[in-house]
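Below you'll find the structures, each written out as structure tokens.
A short reminder: the numbers here are calculations on the coordinates, not readings from a lab. Small disclaimer: the values here were computed from a predicted structure and weren't measured. Cβ atoms are built from the backbone, for glycine too; each structure is taken alone.
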Structure 1
Amino acid sequence: MASRIRQVVTLLLAIAMVGVAALVQTDLTGPPLRAVSSHYPTYVVPAGYAFSMWAPILLLSVAFGFYQLVSPRRESTLLERTGWAPASAFLATSVWMLVFQQSWLLPSVLVMSWLLASLAFVIVRIRNHPLPLDATERWLVRGTFSLFLGWITVATVANVGQTLVALQWNGGLSRESWSVALLALTAVAGSAVTVYTRGSLAYAAGVTWGLTGIAVHQLGWRLPSSSLAVGAVAVAAALIVAVTPALTRLPGLRAPYPHPIRFTP
């Protein structure tokens, strides 16, 4: 019974996340998210097109919600291991959208941290699962949450950057300097997680997409605050993360695995 309740709640929260995502693009509950974001210009926000990444993430999340509810493998060890973490991630996403829409920047960072932790928990559980995954589990479960975590890795950087702008805090550094530092940290973290997940293409794709969006935003010279230096670092960071899955094939970086290593979603 407890598992069934969790499955139903997870599906409902995935569907609700789609509804909230549509709602915050209107002015029914506040200014559209894009308007809020443009009010706090920073070097580390991706170009507008990059936010289309939410479309596959939301679609895959709902697909996962139905899968874990109706699949013959709904009582699988993998889904039991992830537990309530997927539901937590879906709820955190909805809460973050509503909080950010109200321009509550500092609380939004706290909610984003909650979302990041929930997704990380799912990925750790999947990565350490002792049994081989079937095709659906690889692509729909691991693929969904790897892509989600990759995108949120960059979204967290953007959220922190905009919060620093809102608080008018720079820690004694120029905006360019701490933007470069944030991007360098993203490159290191993105590559480390890619290695940890045994070369997850989906995770690397999510991070690379976001970093490329930042580069396009800066190198497009459409902002008064555009920075060639930040754009160049974003390009370098995106390339570093993009090639990391291939590097995990090298003997020295191979993680122990109970069955043959292969590129994974």
Structure 2
Amino acid sequence: MFKKLGAILSIFSVCLSFAFAQETKEPEKKYWVHSSGLGVVITSGNTETTTANVSHSSVWEKDKNKLSISLNGAYGVRETVNATGDKHNDEFVANFNEKVQFNRKFSDALYWYVSEGVEIDKIINLEYRLTIGPGLGYSALKNDKFTLDFELGAVYIDQKYEDTDSKDNVSGRIAEKFTWKISSTSNLWFHTEALFNLEDSDDYRINAELGIDVKINQNWMIRSTISDKYNNAVPKPTEKNDIVFMTSIVFKY
């Protein structure tokens, strides 16, 4: 896994180096926006559970270039009692995903991109999924209230589920990214992505996320998201559909 991850990151680094090499010779001034979130849910009574989720995103944008980085993870345990009365903790949430995407504009509306991602999800028995791929994007809408981007590309996928051999393929990718600034204190977004194995029509995945940020003050906000991941080609007995709700407090800086 780590050799493949290293190769993917090397390819991604080369793409970034080429893109930044196209910049003018003016002194580079980076503009970063970061946000970090944490959410914890604890229940007691009939069941004892603790669930924690963490997230971080960073966006750098200057002239024709944009670099987006996101990290998300969740971990949860619940206390159970076996037949002998002994208590122990069982995992019921354990996942992590990371994604990096670099965009470079051809014009105000058209851009090319390259992205890579890593995903681990022990609950659905996914040991790892590595992805990397290029594509084209089109900004169909961009104003003070709304943005809407469409992306079309290809992605190399290498993945392994528990008790199965690793498999790889090249998939087509279609995605949309919509954001709406509802007011000065709230923002909503809706992102969808569809991946289709080019060699197997039954092997496809659809990912969707709906979220809203509500400001508490200049730096702090409450974030609520619902994500739906559908995979039509998972090994049994894993369910094809996976829905996750999250609420967290986020610090933006």
Notebook entry, point to check: Suppose you compute log10 I(q)/I(0) by the Debye sum over Cα atoms at q = 0.10, 0.24, 0.25 Å⁻¹, for residues 123-218 alone for every structure in 1, 2: which one lands on -0.39, -1.19, -1.25?
Noted result: 2
Check: Who wins on mean projected area of the Cα convex hull in nm² among 1, 2, i.e. which is largest?
Finding: 2
Next item on the list: For helix-only ellipticity at 222 nm (-39500 (n - 2.57) for each DSSP H run of 4 or more, over all residues; to 500), the calculated result is -2500, so let me know which of 1, 2 that is.
Entry: 2
Next item on the list: Identify the structure, out of 1, 2, from whose coordinates mean count of other Cβ atoms within 10 Å over residues 107-114 was calculated to give 18.4.
Entry: 1
Notebook entry, point to check: Comparing relative contact order in percent (Cα under 8 Å, 6 or more apart) across 1, 2, which is largest?
Noted result: 1
Check: Thinking of 1, 2, which structure, once distance in nm of label points 7 Å out along Cα→Cβ at positions 35 and 211 is computed, gives back 3.5?
Finding: 1
